[in-house]
Structure 1
Amino acid sequence: MKLKSLKLYQFKNREADVYSFHQRINAFVGNNGVGKTNILDAIYLLSTTKSYFNHLDQFLIQFEKTEMSVMADFIDDIEIIANISVNGKKRFKKNGKYYSKLIDHIGLFQVVFITPFDVEFVYGGSEIRRKFIDYTISQIDKAYLTDLIEYRKLLENRNAYLKLNKGRPIDLILMESYDARLIPICKSIHSKRQSFCKQIDATFNSYYSYLAGDENTLKMEYVTGLNEVDYEILLKDSFNLDCITCRTNEGIHKDDINVLGELGKPFKKIGSQGQIKSFIIALKLAQFKFLKDESKQMPILLLDDIFEKIDDERSKRLLELVCSNDFGQIFITDTNKERIEEKLNQLNIDCEYFETT
């Protein structure tokens, strides 16, 4: 799917914008702080029903306003409208008909977003890396997303019961009922996460070698207690600790990814800034290929302020990659119009430019 036009109303710092897009490359240029990234975030919202940056929907509404809306027309004659109000109500509409459940919208079209903040995949906590896996698989597997939502609900209820009964006898029958529902869901999620990590390992290494000019192979190691021990055993073994800490200490909510470099050393410890930036971009391009292969449609690629963060050689290689036939519609932000014009002209690529103020 490709965007034909986009309308923003009171979305973050964008008062009322209307854009008509090129089917390949679109660039938003302007000074820092004018809202270029927000435009890309609106496209991400239309795909995922969530902002890439803001956990609370209320922060997507312009200051002192009561609602916001984002509307998009696609070349496939599909219209998507998203509305969020300050009372917390969020509604998505496709071709004039509201979704009864937002989950039904997810997967309609895919978006891959590359931003300078993505270095947190390497430096940040495990939740960031799990979020990357969950977002990617959920875009093409509704059963996975349903399991993920159910697992979180069950986990929340189990933890709430442990907290409520801290220091008091635990109803073992009730705990067994929680566990009996958690176990099959946890195993299913674990299996799909493991398969996903194996599937993109070779792809991101290929992109990484090209972008970084580095022949060393990196490894994404999926870390989980379920790799060696059945989840039912893990829950039984951690029961006493769960009662003491009032939380569930074992499960896929503890999973992580270790990125390993040369000789199996932690990449975040030995990788240079250029190598880590190249890894992040390569990982997102591998995510793009995974979504394209699994969904049989071309995701939209969002590149935010990418040329400020990588050297000229890497940016040239990146543009050569994404401007190939392997990629579809692309949205780029940059503070320097002359710079991006020069880079695209060298590749003889047409682009629609939007001066953002």
Structure 2
Amino acid sequence: MNYHLVLTRRCNLNCVYCHGGEETGPGTEVSYSLDDLEAFISRDRTPVTLLLYGGEPTLRIPLAQAVMDRFPDATFMLQTNALLLPRMGVEYVRRFHSILVSIDGREEVTDYYRSRGVYRRVLEAVRWLRRVGFEGDIVARMAVSQQSDIYREVRHLLDLRDPQFDHVHWQLNVVWDAEGNWTDFDGWVERSYKPGITRLAEDWFRAMRRGHVEGIVPFLPIMYTLLTGHGSRLRCGSGIDTFAIHVDGSIGVCPISPDWDFSIVGNIWDTDPGTLRDCMTVDEPCPSCDVYDVCGGRCLFANKQRLWGEEGFEKVCGTVRHLVNTLKSMIPEVQGLIDSGRIGTEDFNYPDHNNGCEIVP
């Protein structure tokens, strides 16, 4: 089982698409003991992955270190804005399987969303990771909104060499209220996002012809499904084998939705981990969709709440359908490269552990 451990709801940034830094008060900090957490985890008979999450988890480094010391056999992931990452200490960062670093593309775009100077500080933190010998997966995790050119932002991050990211992933800013975030979502999708996805896929295939499969996260597992037929019920695993432990000890299906009653499915004191698995799945129209096995339902929270309404939900589905159809059109050529030995099917089998990448933007 995979558990997002929300170490704090506080953040040291106040990004234009999030406003997480505004959270204050007693409900923002962990109120349970590590003994309580250990008692819960000890009842889980499956291998455990702990994804350290926030807010910004590196605001609570002593707590993060104590958790890692308490569970030496767990697989650890970290999602962070990286500004305080070197304070974690070499001994601890080397234990992470994956570190997801928030960065939104080019310097001007990242700093527009996240604050002036953030881009350079993030890259310096990633350089530090490389210098101290971190051998895990470093993922550039982007939030994409109307200032973003998906082609230019992803290409920029893929092409960096000092430091170099292993993978690039993105999520569209399409869960919360569109007001104040988008002035022309439809136009941006048609004139920027969809053409950018097509160009990225073309670049991706050209690199394959040279024997290299670039680490574009949404592309990799979707292509693996298209090649093998191994589908997904929900790629992030929320409500299936992935859950969040919130600061108050409640257990939710997703770390972003602690304030919605539907998402709370237990607590660390009274809940048997074995009863959590498969406790929630996506609703229609997703299971009846012709690309459901490939998409997996996109986002459990968006599926349940639909804060953009039915029309907005369908608009976002249109971006996913374009992504899937673009990759589907490449199958004959990609299969030809596999058959010739230039690349292998397993090159697309990502991730090997659930690392917090939701996969489908």
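Every number here is computed from the coordinates shown, using simple stated rules; none is lab data. Note that the structure is a prediction, hence the values are computed from the model and not measured. Cβ atoms are built from the backbone, for glycine too; each structure is taken alone.
Quick notes on this structure:
- Winner on relative contact order in percent (Cα under 8 Å, 6 or more apart) once structures 1, 2 are ranked, highest first: 1
- At a computed -14000 (helix-only ellipticity at 222 nm (-39500 (n - 2.57) for each DSSP H run of 4 or more, over all residues; to 500)), which of 1, 2: 1
- Computed over structures 1, 2, FRET efficiency 1/(1 + (r/R0)^6) of positions 99 and 275 (r between Cβ atoms, R0 = 41 Å, to 0.05) reaches its largest value in 2.
- Identity of the structure behind -1.09, -1.49 (criterion: log10 I(q)/I(0) by the Debye sum over Cα atoms at q = 0.13, 0.15 Å⁻¹, calculated), options 1, 2: 2
- If you line up 1, 2 by FRET efficiency 1/(1 + (r/R0)^6) of positions 51 and 75 (r between Cβ atoms, R0 = 25 Å, to 0.05), the top spot, with the largest value, goes to 2.
- Between structures 1, 2, the calculation of distance in nm of label points 7 Å out along Cα→Cβ at positions 43 and 227 yields its largest number for 2.
- A value of 0.65 for FRET efficiency 1/(1 + (r/R0)^6) of positions 155 and 283 (r between Cβ atoms, R0 = 30 Å, to 0.05), calculated from one of 1, 2, originates in structure 1.
- Ranked by mean count of other Cβ atoms within 10 Å over residues 235-242, structures 1, 2 are led by 2, which has the greatest value.
- With distance in nm of label points 7 Å out along Cα→Cβ at positions 67 and 323 derived as 4.3, matching label from 1, 2: 1
- Computed 23.2 for mean count of other Cβ atoms within 10 Å over residues 139-146 - originating structure among 1, 2: 2
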